[in-house]
Structure P
Amino acid sequence: MPGERNLDTNFRVELKRIYLEESDAKVRALKTVMKNYLREPGLPSNLADFIEMAHKLAGAGATYGFPVISEVGGALESLLRAIRGGDVELTDEVRNALARAARATEEVFAKAKEGRESAADDYPVIRDLKSLAKQPEDKPAEDHSAEKKSILVVDDDADSLRITNLTLVKAGYKVLSYVTAEEARAALKTERPDLLIFDVMLPGMSGYDLCREVRKDKAFTFTPVIYVTTKGQIDDKVAGLKTGADDYITKPFEPEELVARVGAHIGRIELMKELSLKDGLTRAFNHRYFQERVAIELGRARRYGRALSLALIDIDHFKKFNDTWGHQVGDVVLRRLVDTLHAQVRNVDVVCRYGGEEFVVIMPETTSGKALEVINRIRENLARTTFKIDGHDDDFRITISAGISSFPGDAQTKDELIVKADKALYTAKKKGRNLVCIALDIDV
């Protein structure tokens, strides 16, 4: 109806107005994270902040009426992730492309304020970013078969089901396919797919009813559901979303669109999982994750007869940073330590925030002596390195004390590992700080 079309148009205009009002702040934020990253590209948190900003632009731009912003943000995010993955080096050409992306973002908003539209073709930087992000053709593909995400698909149309399956398998997903809701219900009693795709028109139970039933199971509260159907009317889509679905795609669809939608929803869930396990300030894993992970690693070490070490680390005189310069400086110090730990331990080691200014590193297949060598090297590097903090003239330096315990030499249980590492840390502090002690050195 005309009134509905006007309402939709007015709504989109209002969305665009709101986003444009926030554009100056978004451009400043983009320039800030870019500046921080280019100034200290070795700090993982700087790159993470840059990726997060690009991701936000990519996800929200088109929704608010700025598709070119989404294009720039998406291409920028791809390049930054390639850098983080080690596939692309931060050359002068890459630096130039990053700066051009920021300028393009600012220009799109500036043109919008003047009432002018922008087109992706007007910004060759989008193409350049994508080109730079591509892996060399002769680089062998990594095998991620063990990490494949699983998708459950229900569709009674054999041709449609075949196309959906082929598209998703080609994109690297594991697919569980069924032709009736009853088959899917039975499978969901034992399977825990990462995403669900339901056809609306199914024999017996409809896709709508299947979605309602699935949402009653707490195991699938946050599992994304996408409807695939020939129904394309707004009322049908609204009805589907009200049943608890997250998205809707209309047949016939382009394979690229299906893969993009699936990837976006799985990525969002993965991000939510990561955020629930990470400390918001430092991006180290949180205490809850530490308790779960150390139990897993200890079980694995016991099962295969391997060593496991735990390093409990405390920042010396941390209260001084907060009392002298304020909590913002204290926050920078905490992040600096975590960045250093991430940069100097192995990928298999797990850095967690234990509480306050205490952190713990889980070190699989590492003896007490090797753990002492690694943590001592980190301690020495921190002690001789000064750094600046914006807004302060002082040179800052961090020293740490640490205690190490190991399985099987020092402890047999998770609690024993933690207690003995804590006592070793206490000994290091008692002996004057800026020191690493192991459980074998003390009477525990």
Structure Q
Amino acid sequence: MNVTKNQIDDLNLKLTVEISHSDYEESLHKRLNDYRKKADIRGFRRGMAPLSLIQRLYGEQALYDCVNRTLGQALDDFVQTEGLAATMVGEPLPAEEQPQISWKAGDDFTFIFDIACTSEVKFTVGKDDKITYYDIEIEDKAVEAEKERLLEQYGSMEEGEKSGEKDYIIADIANDSHKAEGVYVSVSNVSEAYRKKFIGLKAGKTIKVNVNEAFENETDRAAMLKLDKAKLAEIDPEFNFTVVNIKTFVPAKNEQATWDKMFGEGKVTTEEEFLEKVKENLKAEYTREANYRFGIDARAYFVKKADLQIPEAFMKRWIVYANEGKFTNEQVDAEFPSFIEDFRWQQTREAIMKQFDLKVTEDDIREAAENFVRYQYAMYGMPNVPEDMVKSSASNVMADDNQRRNLREQCADNKALAAVHENVTAKPKKIKLDKFRELK
């Protein structure tokens, strides 16, 4: 066997593997004898068929298997000897100039491959690395806005005199083809072009409404009319809309009873203590945002520091080849910028995790799955789901390969960025919230 390396540039090489008859002759003979021992051919006792017949029936498949096993071993040996395993992109790809193979025992075979590697990631994380950490200022207007948000959160619906943009109207609607009583209409869900007609209404007022124009979402319109969605096209859209009453949302009063609901009985007893709690809420929120921003900046900083060189043309070929025609070249070209950005970060992250000996464990993935489940339940207004339900739902999440892969990636990101935050120099910088939100 002869293996010839032709280095095209720093990242790409061409490998020619020449396999002679003597390289596979012995293994082919053994393979054919194995076929013979197992062959059950009519007219011959098991294992006693002539080798010439076995050769005719199974020779080409046996030759293919033996040559490819020899070729695979040659490629593995080359990768290990050259120390390419850590940086090689995908696997060797057949070169465009690969000659046509005719599978005939006794022949010599030539295989030509393209092999490509990234540059080696060489950097360390330390105190010499300086990354800005934003300290978001708590402004009076933000305190006031958060205070109002909390009071609204604990507010309630009450009878209103006339409708406003955040109110609900309870009405009876009717025309010659259909009527519905006691329908609820959120003024904020009325189409923008029609909304003014719904503001300032009082109980007993009747207006003409084209429901197709006022309620553009068919699902919402069908629910309001108490109709099957499929029957919407059958009715006249012009309705008399008679207001029965108005429900208006009233924020909670800024008083002891409300503070007890918010923070627990007796935990806050004065306006000043309430405002301190508001500031604590803002501080926690701003810290989460600042940490997230630090992660973005740290990721960009170390990707740049790693300066990973990538054989992009080969990588595009590899993506198409490895996915067996699921993506066209045009699709790969369109998605390649985002793919390459993620790839650079993954290689950089792996170097960080290696430096600090970080690993993602099964417990890490389960914890992430349970936190994800709690968040999902909270989004649907269920913040205090029993733990057995959380664990059961988390197990279902982890059973999905895609979700499990995403959770592992999330855990790896969190571990790497936590190590970065702990080991670099974070340069504090005060910033106002509006300026912080404008950061790219």
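Rule-based calculations on the coordinates, nothing more; no lab input. As the structure is a computational prediction, the values presented were derived from the model and not from experiment. Cβ atoms are built from the backbone, for glycine too; each structure is taken alone.
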Structures P, Q compared on distance in nm of label points 7 Å out along Cα→Cβ at positions 48 and 416: the greatest is Q
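Can you say which of P, Q returns -0.51, -1.10 when log10 I(q)/I(0) by the Debye sum over Cα atoms at q = 0.09, 0.19 Å⁻¹, for residues 216-367 alone is computed?
The read-out comes from structure P.
Work out the source of -0.46, -0.65, -0.86, -1.26 here, i.e. which of P, Q gives that when log10 I(q)/I(0) by the Debye sum over Cα atoms at q = 0.15, 0.18, 0.21, 0.29 Å⁻¹, for residues 192-247 alone is computed.
Numbers: P: -0.37, -0.54, -0.73, -1.28; Q: -0.46, -0.65, -0.86, -1.26.
Of the structures listed, the value fits Q.
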Working back from 100, 67, 42 (Cα extents along the principal axes in Å, computed), options P, Q, answer is structure Q
Relative contact order in percent (Cα under 8 Å, 6 or more apart): greatest across P, Q for structure Q
